[in-house]
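Pasting the structures here.
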Structure 1
């Protein structure tokens with residue numbers, strides 16, 4: 001007996017299918033950047049050494065925990081728009097604007113990598129606003145605004161550690 005194939009439900013939320021697809025693609029890039037940033041931060045949490053160990057170890061833990069929670073919010077917005085969220089390393093590597101850091105950098109280099117990754121993630125989020133605004137997609141705009149606030153503030157705090 002063949003399984004009966006059912007048609008996908010029609011999504012009628014006031015945003016065209018084409019716009020929902022473009023927004024979901026942009027959010028997929030944000031998800032990939034966010035996951036890459038999460039993984040980088042967690043890696044640095046595990047591997048940081050030196051005189052700033054305790055401060056950075058705890059700071060990185062707070063940052064990767066916040067980042068981990070954000071992943072669900074971004075992925076669930078993609079799903080609400082009617083598209084599958086990327087969820088493999090292969091997809092994330094292809095989509096992300098952030099490149100992985102090889103080896104174990106020194107503590108200050110870790111901070112500099114994280115500043116760059118936080119700023120890159122902020123740029124990815126900010127780059128979606130023209131499309132989101134055009135589509136009148138306030139829920140996605142809200143997600144983007146929240147993410148920008150976190151990434152810009154975190155980048156500022158990390159940059160302050162690099163000042164002499």
Structure 2
């Protein structure tokens with residue numbers, strides 16, 4: 001691999017059918033979605049560790065299933081930004097600045113955890129919709145499809161949490 005630029009992928013142009021301005025607009029819109037998804041992942045994992053009480057046997061594995069799904073989606077979102085030709089935001093400080101979701105509550109009740117996560121998934125679904133529109137307007141059907149999948153997952157998870165409170 002004689003040319004380090006080629007080996008590293010540094011200055012190679014992306015030729016996938018989307019112009020740079022469209023790719024940049026979509027990648028920029030994906031940053032906060034990545035940050036919110038990571039924040040929700042971290043919150044869910046924290047609640048998995050700290051849930052107590054009579055709901056523990058059902059919530060502990062449910063939260064684990066949810067944080068595993070969120071972790072996969074974090075990777076999917078970051079890799080989509082990279083495929084568009086831009087660096088994915090990383091690090092707690094950078095992601096924290098981009099996220100609209102708050103920190104996990106300190107020692108909340110199991111019911112408060114459920115409500116907080118439900119509201120987080122609902123907020124994520126709301127945040128994903130405009131990104132799907134931006135991707136659609138840019139002709140980026142891959143990102144648009146990813147957003148549709150993520151909206152579906154967020155709405156389903158919010159529903160699963162909501163019925164725990166009924």
Structure 3
């Protein structure tokens with residue numbers, strides 16, 4: 001039975017006792033952006049892992065190795081993003097239902113053709129980079145320089161990943 005993701009309620013939201021110089025309402029907005037960023041990161045991690053497992057064809061070895069580097073980076077990034085959400089005093093989403101609801105990554109099916117796999121990863125990396133630019137603005141508006149820097153670095157990784165994947169099919 002499928003269930004829909006529910007937003008944290010007052011009963012399961014941690015008491016707000018964070019006092020780091022970022023206003024509670026601003027931390028909430030930054031955490032909300034990071035929740036989307038975490039969903040994007042974890043969804044792309046899973047999709048990249050699927051390409052790593054399922055790739056076939058003449059570029060098998062290079063794609064297999066490249067996607068291994070990429071999914072390992074995404075896995076580490078998901079942990080950093082989740083921990084930042086917690087440091088801001090909010091809940092880090094941790095279910096596929098949450099990720100499906102919050103992410104821009106198309107995870108509706110696993111492509112079987114190498115070209116479609118790579119194009120999907122390119123599209124998703126670019127969509128995440130674009131969306132993370134919006135999240136950087138939210139963090140900057142909240143004077144959350146740590147989160148802005150974290151997201152700025154992630155934008156660079158997604159752009160690099162898209163470039164490397166694009167080079168394989170150009």
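Identify the structure, out of 1, 2, 3, from whose coordinates distance in nm of label points 7 Å out along Cα→Cβ at positions 63 and 95 was calculated to give 1.7.
Values: 1: 2.3; 2: 1.7; 3: 3.4.
The structure behind it is 2.
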Which of 1, 2, 3 yields 2.4 [distance in nm of label points 7 Å out along Cα→Cβ at positions 55 and 135, calculated]: 3
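To test your reading of the models, identify which of 1, 2, 3 gives 15.0 for mean count of other Cβ atoms within 10 Å over residues 47-54 when calculated. Write out the running numbers ahead of the final one.
Details: 1: 12.5; 2: 15.0; 3: 19.2.
Clearly, the read-out refers to 2.
Each reported figure results from applying straightforward, stated rules to the coordinates on display, with no laboratory input. Values in this document were obtained by computation on a predicted structure and should not be read as measured data. Cβ atoms are built from the backbone, for glycine too; each structure is taken alone.
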